[in-house]
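So, here come the structures, one by one.
Any read-out appearing in this document is the output of simple, stated calculations on the displayed coordinates, not a laboratory observation. Quick caveat: nothing in here was measured; it's all calculated off a predicted structure. Cβ atoms are built from the backbone, for glycine too; each structure is taken alone.
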Structure 1
Amino acid sequence: MHRQHSVPVKVVDLGTTIEADLFSPVAVHDFMSLVSVVGKENPRVDRNPDRRYVAQGIEKSVCSIGREATATVYSFLNRMFRIELVFDRCESREEKAHSVLAMDATFVYARCDGVDLKEEDFDTILYQSIKARNSYGYTRQGQPGLLDFRWSRFMDGEYEAAERRYVVNFSCSVRDEVQNQMSHMDQSHRCLIDVDNSDPTHWSATSMYESFTPGIIFDDVSSRLTANRLFVDMPAEKQAIESMRPGLQAMVDGIEAGIVDRLATKESKDNGVSNILGAGN
């Protein structure tokens, strides 16, 4: 599946800014602008839950890799800058045809059925490479963000903020079927996360489920199953994000201009009513 990247522009107020974020660049800083009261519209806020900005030049491609994973690739001007791998760990993944309602058409999709929790060779090899670097940390099951920052430090300079966003949002979260199946097993589970930030053009992170029986000194690990992998060319991603800013800013400016016009119309109407009622006389 291949399409242009887009970002949500659901809420805009007069203080909205554009941030350096690939997925949520539109920032509303007034908390009250984010609160929606049923039956009462805030004239200073423009809401549209379906509104999105389509980023010209940034493309998104999604494909399946056998039964194991789904790959999402982002590119800018035909250069890949981000690859996300989610390990679905399907028992089977077969192409199926589905008829589109109210249309004389069908589309083919690869359905992921069942859960395969067998540790594969790539799981073992990947863990050995992570162990050799010895810079991994752990999170609590289902909780994003690292609790044990064992690698040296975050990157300094222009990419530090981006790296912090990557790490905070990175975890072992995958298909519900996988997580539910693991919760029914006898062993305890935790999420191992490894980050390699030695080269900003080849930044990478890996998350891996560990099933283990707690021990007095050492835990007895029964299996390690890869959950997610992320690869980012940070300078190229920064260029792609910057390419969104002019068009996205123009869109937000247009929405804000509409808010200003609406406020001016409301003020004029309120003043007219006030004059009719003789207020201020």
Structure 2
Amino acid sequence: MLEPSQENHFVTQIKSKLSWLAYTNILLGLAAASSLYTGFTFMDAEVQWPSLLMVFLITFAIYNIDRASESRLDKINHPERQAFVFSKRYLFHISIASYATAMIIASSTELRLLLLFPLMVSLLYKYAGLKRIYLLKNIAVTTACAIPATFIPVLSESSIPIGVIWAFFSFFFLKMFVNTVACDIKDIKGDARFTINTLPVKIGIQKTKVTLYVITIIAGCLAVYYGFIFSSTSIYFISMITGYSIFYIYRIGKTEIKFLSDFVMDGEFLLMGFLAYLGSTLMLN
């Protein structure tokens, strides 16, 4: 058995490795690629693996570019992350190369425009004061994630019925909105100090949790309904993510919020992709 000091060192090392995944935004890139995979599966479209790579590279790049500039808000909300980013300046240059690579891989003008959309939202968020407008920040970030995940599959397979496209967009939009608002709870101290009116700042953490429960259940019910309408085993499997979402919302205030935000909440989309894979496998069998 490990001695207590050895066990503590082991736990510290594990957290350090996990923090590296979060601070370099590799985990966010994987979550974005997994969300796109879910979109392909939800809409019963053939998975385009180069598109998954492009979305990973774009997400990795945008978040690293955004966090490369010094921020008084991040000094309060994310001091460890900001210190890490400033000690790894090469990440900025890798991110520029990643974005350029994704745009080169893109096979059409329409696809490049979809890949540009999250960058445009990121710039507006950072320089046009989007973050200070109540709920608009959440809607903008959610839309920036939902549009590529929904419409990249449509570009590869134009025969997808409009009802299926709307079904995935509405489900994923609600799930992503819950995630962005839940992440605001982590930033409540700095947001309140700089008068950034997020939902947790305006109504408090407990009422925010109730709101997130309601939206999550609505999203889950929608997915079950869509699975029934489209006779899709895959969508039923994807709807199972509702239970996971309810779990992490429940754990807010009981588990360290930065761990919840950086790993459990963002990891939700990796699990969603896995559920999509299981559902599509059963459909093939």
| Suppose you compute helix-only ellipticity at 222 nm (-39500 (n - 2.57) for each DSSP H run of 4 or more, over all residues; to 500) for every structure in 1, 2: which one lands on -26000? | 2
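Looking at mean count of other Cβ atoms within 10 Å over residues 156-163, point out which structure of 1, 2 has the largest value.
Details: 1: 14.0; 2: 11.5.
Biggest value here belongs to 1.
Match the computed value 22.4 of Kirkwood radius over Cα pairs in Å to one of the structures 1, 2, and report its label.
Numbers: 1: 22.4; 2: 19.7.
Considering all the candidates, the number was obtained from 1.
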| remark: If you rank structures 1, 2 by FRET efficiency 1/(1 + (r/R0)^6) of positions 196 and 236 (r between Cβ atoms, R0 = 25 Å, to 0.05), the highest one is 1
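So distance in nm of label points 7 Å out along Cα→Cβ at positions 36 and 228, computed for just one structure, reads 2.6; which one of 1, 2 is that?
Numbers: 1: 2.6; 2: 3.4.
This value belongs to structure 1.
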| said: If relative contact order in percent (Cα under 8 Å, 6 or more apart) is calculated from each of 1, 2, which structure is the one that comes out at 22? | reply: 2
| query | Given a computed value of 0.10 for FRET efficiency 1/(1 + (r/R0)^6) of positions 52 and 116 (r between Cβ atoms, R0 = 25 Å, to 0.05), which structure among 1, 2 does it belong to? | reply | 1
| field | Origin of the derived value 1.00 (FRET efficiency 1/(1 + (r/R0)^6) of positions 180 and 268 (r between Cβ atoms, R0 = 41 Å, to 0.05); candidates 1, 2) | value | 2
